[in-house]
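**Q** Dropping the structures in below, format is C-alpha cells.
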Structure I
Amino acid sequence: MKISKKFLDFTIADSKVDILEGTTQAGKTTTAVSTKFVYMMSKTKRKKHLIAGESIGTVIANVLTNGDCGLLDNYPEITPYLNGNSNQKLPHLQLGDQTIFIVGYSDIAKFKKILGGQFGAVFVDEVNIADMNFVRELFLPRFEYCCITLNPDNPDKEIYNDIINRARPIEAYKDKVPQHMWNELNKGKAKEGWNYWYFTYEDNPTMTSEKINDLLTSLLPETLEYQTKIKGIRTKGVGLIFTLPNKNIITKAEAKKLQFSKFTCGVDTSYSSESDDTFAFIFQGITNDSKLVVLNEEVYNNRDLPIPLTPSDIAIKITEFIKKNQRDWGICPYVFIDSADQATIVECQKYKRITGINFDFVNAYKKTKIIDRINLQNSWIAKGQYLIVDDCINHIDEHGKYSWKPNKNEPEDANDHTINASQYGWLPYKELIGSK
C-alpha cells in the first residue's frame, strides 16, 4: 500500500481525534482506516471498536473492499461477519479477540443498539452527512480514539460548529491548510488533542498526472460538486456566481508596474456579534487601460473581538486604512460606505471635520441592481479586467464561495462582504472599467 509522507505523519501523530477533510480522490478513507485506525486499535486495551458510514452497504463499498486498498484487502487476517454470527448478531469484523462493529448512521434504530457501549478506536466515514444524534452520542465520548473523514459541505451544518471547527492542524502542517479553511476553522474554539488534516488528490501517490487531469476536467467549475469535491471549498450554494481564474490574481509587485488613473475605496459594515457578517474595507485602483485592481483589504468581525467595534471606532479604522494605502498607492478622494448604515457615515463625517483629512465619506451608489453588478464584474473577470492582489485573501476567498440561491433568481446573503465593498467602490466609476 502506497502512502505519502503526510499520511505517514498523520499515522504517527499523537491525537485523541483526527479529522480529515479535503478533496475527492485524496485517499482519506482507505488510507486512514488501514493505517491510523488499525494502529490505534493495537494501542488501546479495549477489545470493541467501531466503523460507521451512511449504511452498512456504503461501509462495505467505501471502507472494506474499495478496489485493492480497502481494509479487508490490506488485512486478509480479518474475518468479516456482515450478517452477524452465533456469538454476535450485529454486523462486525473479527481480528483475533478484537471485534469491529459495523454500523450505518442513517438507521437510528440500529446505531442505538451499538452506541450504548465504550469503544477503543472509532472510524466514521463522510461524517458531514451523518445524523447529528449519532455524532453527539458518539462524542459523549464513547471512545479512546476517533478518526473521521469528510468532503467540504455547507458550512452552516451543525457538524462544523459542533465538531470540525474545534480541531487544528499540527505545527508542521499549519501552512498547508488553505486560507479559506482557516477562515472556517477559526470560527470554532480549539480543543486540545483534536488534529485537523487537509488532504487533496496531490497527497495520494496513486494519482498520476493523467488521473488528476481527468478529475479536473470531469465537472464544470461553476457546479457545487466541483467546488466541494475538486477544489475542496465549503459552500452551500448550488452554483458559484464568480469563477476567478488564477491569471486574475497578481502580486503586489505586478500591480506596482501598472499605471493608475484613479483610486477608490468601498466599505461594507455589520455590527452583529452573533454572525459571520463582517466589516470590509476594499482599496482599489482603476488603470489607464480600464482595469479594476483590488489592491488592499481589511476585515473585522465583532464576534471575534473582546470589545465590539462601534461607528466611531470604524471611522478611525477606515481613516488609518486610507492613509496607509494613499502612502502606498496614491490619493483616494472618496470612501463609499453602505448607504444603509447612516450611523457610520455620520461618525466618519464628524471625524473628518475634527481631523481635516483629505478625503470624503459618502453614501454608496446602490441604484444599479445586484444582478447588473454581478454581470458587469463577471464580464471584467472573463476579459482579465478585474484583478486582485494575492494578499487580499478574504476577497479571493469570497469569490470561491459566493453562490446563487437554489432558485437562481438571486445570490445568497452570505460570503459577499468584501464583494459588496468592492462594488461600492467601483459603481461610481463603472464607465471607466472594461472594454470600450
Structure II
Amino acid sequence: MLTTLRLLFLLPICLFCQELEIRLSTRTPLKPVYLTGLHVPASEYDWRYFEELRAVFEFDLNTNGFSTVMPIQAGYEERLEWPDVKSDFNLTPWKKDHIPFVLAIQVLQNRLQLIAFDVENGTSKKYPDLSLTGRIEEDRRQLHRLADTLQKDLFGVQGIASLKILYTQRQKSGDDWISEIWVCDADGGNARRILSEKGYCLSPGFFPPAISKDEFYYISFQQGQSKIYRSALNKTEGEMMVSLRGSQVLPAMNRAGTQMAFITDVAGRPDLFIQNLDAKGKMSGKARQLYSAPRATQASPTFSPDGKRIAFVSDKDGPPRIYVLDVASPKETKRPAPRLLTKQNRENTSPAWSPDGKKLAYSAKVDGVRQIGIYDFETEEEIQITSGSENKENPSWAPDSLHLVYNTECEDICELYLIHLNQGEPVLISKGGADQKRFPCWESK
C-alpha cells in the first residue's frame, strides 16, 4: 500500500517569497468611478468605524474587474449638496472631466444611503438604505451585497464580493503541525476558524447549492489515514463522507452534486476514482476506478461544468502534467484515453475548471518558480498570468469565471491573493501572521 506522503507529492512545495506581478495579454479597460467621502453628521461620527465601512466598499469596487475608484478630491466634494445630493446634481462638470460614474454615500440616523449617478447616460438610482448595526463584522457584509448589486446595474455582471472563501490555516503546535479549516469574506475580512479538531485538514470545497448552501467537504487525518469528511459553516466537527479502504485525497465535486472524484491508493497506487452521490450528497453505490497508469501517480481532479469531463494531473509520461478525460459510465467496457492538455512547462499541477467551461487555471513551474497559468479551451493557448519569484498554488475560480483566488507557498508564510483577468495586479487578501493559508476555494452560486 502506498503511503499518504506519496499521494501528496504533487501538493504545493515551498520555496521563495517576494512581490507578485501579473501580466495579461489582453485586458478590458477599467471605468473610473468617483466614490465620495462618507458624509456623516458630527453627532454620529465614529471615524474609525465609518472609515472602515467606506474602505470595504472601495475595495469591492476596485477589485471587481470593471471599475477603478478615483482618489477623493476636495473640488469634487464641493460640487455636491448634502444631504439632498440628487436634487441639485449637475451632470455637466462631471461629463467635462470624463467621469462616467459618481457614487454619493452618506449616513443619516444610522442608515447608509447610496445614490449612483450614471453620467454617460444621464440617469441616477437611489438604493435602499442599509440599517447599520455598528458592528463592522455584520455591516461589511451588507456593503458587500450592495457592491454586488451596484456592479450588476452598472456593468451587467453580478459581483462576487458577498461570497465566502474556504481555506486551510497551518501552524506549528509544539513539535507537530496542525491544519484547520477557516472561512473568510471575498476580501479576506471576517476570517474565522470553523472546525476545532486540532488535527490536520486539507483541500476544502463547498457543496454545490443544489445540495447545500453551507456544507463543505475536506480531507482529514482523524483516522490516521487521509479520509474525505463533510461539515457545515455552523458546525465545529465533521463526519466521514466516503467509506473506502486506504487513503483518499484531493476531492472534487461536479456542479450537480451527483458525483465526487478523488485520488485513492485503495487499488495499490494513487489512482483516479469516482463516487456517485444521492440527492443529499451521500454515497450511492460503490466507488469505481476511472483512470490508472502503471508506475504513475494521479492527482487533483476537477470537473467540467457539465460534469462530462475531468481534468487531472498525472506523471505517467514524465513530469506531472494536466490531462482531460471523458467521464465514462460504469457500463462502458472500453475506458477512454486521457488527452494531454498542458505542454509548455515541465510541471503543471492543481487544475481548476472555470464555471463557464472556457478556461482551466493551474500552477506551472516556470524557470524554477511556480506561476498561475490559464489554458484557454477556445484558442488552445497556455497563458501565464503571474510572475515574480514567489511560488503560487491552488487557484480557484469565482462563479463569475473572472476572479481567481490562490495561495503563495513559502517556507514560513503562505498568503491568499485575489486576481481578476481584467486587472494587472494581484491583491493580498489574507491578514498576515505566521500561519500558512492554503487551499482556498470559492463559495458556489
Structure III
Amino acid sequence: MRKKLNLSAGILSILVLVSVQTYIIGQIWMQKDELFRMKYSRLSTEALDYFENENRTNGFDTAFAYIEYYSGIILNSDIYKNAKPEELDTVRTIIKTDIAEMLSEREYLSKLLTEYFSKHNSEGKISTSIVINFFDLIDFNTTHTIFVNDDYLNDRSDKSKIFVSRFKNENNHHRVSFDFYIDITGKRAILFREMLISLILSILSITVVVIIFIVAYRNLLEERRLSELKTDFINNMTHELKTPLSTITVASKTLELDKILNSRDKIIETARMIGKQSVNLNKLINLILEISIWERTEFEPEMKQMAVGPVLSDIVRGFRAGHSESAVIIDNISLEGISIKADVTYFTTMINNLLSNGVKYSPINPEVKIEATSDGTEVIIKISDNGVGISKCDQKLIFDKFYRVSQGDIHKTKGLGLGLYYVKRIAEAHGGRVELRSQPGRGSTFTIILPV
C-alpha cells in the first residue's frame, strides 16, 4: 500500500510539473505573439508616416481613382436608378464586391510595407486583407448608402491578424471607410524559433525530474527487495542455527537422566549426536564468518595453472560417492590436455554448489548430468538436472545474494540463497561467465564458460 502511495504521489508530482510547464509555455507563447503583433503594428505605423511624408501617398491612390470612376458610372446607370426595391439588395451586394476587389487589386501599400520591413530586417512575407466599414454613393450632395458595417465604430479589429490602419476617402461620387490588415507568413515558425530555448529548458527540466523519479523509485524498489532478502536470510539462518542448538540442548538434558547415566552405549550415542550437531553448528558459524569476509574484502582467488579435466573428474567422483544412494550422477568430460588458470578451492566450490543444487531441487529420482568440452579458447561446463526448473521471472534474480526461489511465502528446500551468488562471483573472478537455461517442471542447465 505504501509503495502504491509513493508511486501515485510521484506520478501526481510529475503531472503537476508538466501542467505548470505547459501553462508557462502557453503564457510565453501569448507574450511572444503579442510582442510580434506590436512590433509589426509599430513598423506599419512608421511606414505609413514615412510614405505620407516622403511620397504623399498611402498606397491607395490608384484604387480611390478607380472607385471614383466606378461610382460615377453606377450613379448614371439604369441598373441602379431603375432597380426595384426587391432588387436593390442584390445590386448593393454587387457594388460592395466590386469595391472590395478594386481596393485589393489596385492597392500597392503591401508592396511598400514589404520593402520597408525588408530594410528593417524583419522576417516573413506579408499577406493582406481589407474589411470595408461603409461605402456611400454621392449624387449632388445626396448620399446613397450602399453598405454599413454596424461594428466598425467599435473598432473591433481582427485579432487573428495585425491591424495597420483605418482609411477613409471622400470624393465627388463616393465616400468609403475600410480597415487594412496584414498577416506575416511563417509567423508560427518565427515565434517557435524565438522561444526555442525556453521550450528546450522546459522539456529538459521535465525530463530530468522524470529520470530522477524513475531512478529514485527503482532504487527504492531495490532497497526494499534487498531488505526483504536480508530478512529472509536472517530467518533462514536463525532456523538453521536453532536446529543443532535444539538437538544439543535436548541431548545435554538427556545425559542427566539416570537411565542414560547407567548405560554406557546411550551416553556414547548421545555424545556422538552432540558432536555431530556441534560440527553442523560450527559449519554454519564459519559460513557466516565467510560471508562477512566476502563482504568486507575484495574477492581475489589464487590463480594457478590447472589441468581442468582431472580436477573436474575428482570433484564429480567425490560428489558421486557422497550421493550414491540419493542421486544418479552422469559425467561426460572431454578435456584432455586442456588447462586453465584457476583457484582449485574456489573452482571446486563452484562445481559442488551446482551439483548440490541439481540434487536438492530434483525431489523425485534426481539425475544430474555434467558435460565438459573445449573449443580451444574456452572451457564449457554444463550441469543439467531433472528438477523443478526456474521460471523466467526468477531467472533474472537467481544469481542475486540471498535470493531464493519460493512458492508464495514458503521455501520448500533449505538454504541461505548464497550458492548461485558465489557461483557467479567465482566464474567472473576467473574471467568467465554463467548462463542459465530452464523451464518450470523440465529441469535446469547451468553453463559455466571459462577462458583457456
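Every read-out reported here was derived from the displayed coordinates using simple, explicitly stated rules and does not represent laboratory data. The structure displayed is predicted, hence computed values, not measured ones. Cβ atoms are built from the backbone, for glycine too; each structure is taken alone.
**Q** Could you figure out which one of I, II, III the value 0.45 for FRET efficiency 1/(1 + (r/R0)^6) of positions 178 and 274 (r between Cβ atoms, R0 = 30 Å, to 0.05) was computed from? List each step's numbers first, then the result.
**A** On the way: I: 0.70; II: 0.45; III: 0.00.
Source structure: II.
**Q** Related question: Assuming -3500 is helix-only ellipticity at 222 nm (-39500 (n - 2.57) for each DSSP H run of 4 or more, over all residues; to 500) as calculated from a single structure, say which of I, II, III it is.
**A** This value belongs to structure II.
**Q** To test your reading of the models, identify which of I, II, III gives 84, 48, 41 for Cα extents along the principal axes in Å when calculated. Write down the numbers at each step before the final one.
**A** On the way: I: 84, 48, 41; II: 74, 45, 42; III: 151, 58, 43.
It must be structure I, since only it matches.
**Q** Between I, II, III, which one scores greatest on distance in nm of label points 7 Å out along Cα→Cβ at positions 130 and 314? Walk me through the intermediate numbers first.
**A** Details: I: 4.0; II: 4.9; III: 10.7.
Across I, II, III, distance in nm of label points 7 Å out along Cα→Cβ at positions 130 and 314 peaks for III.
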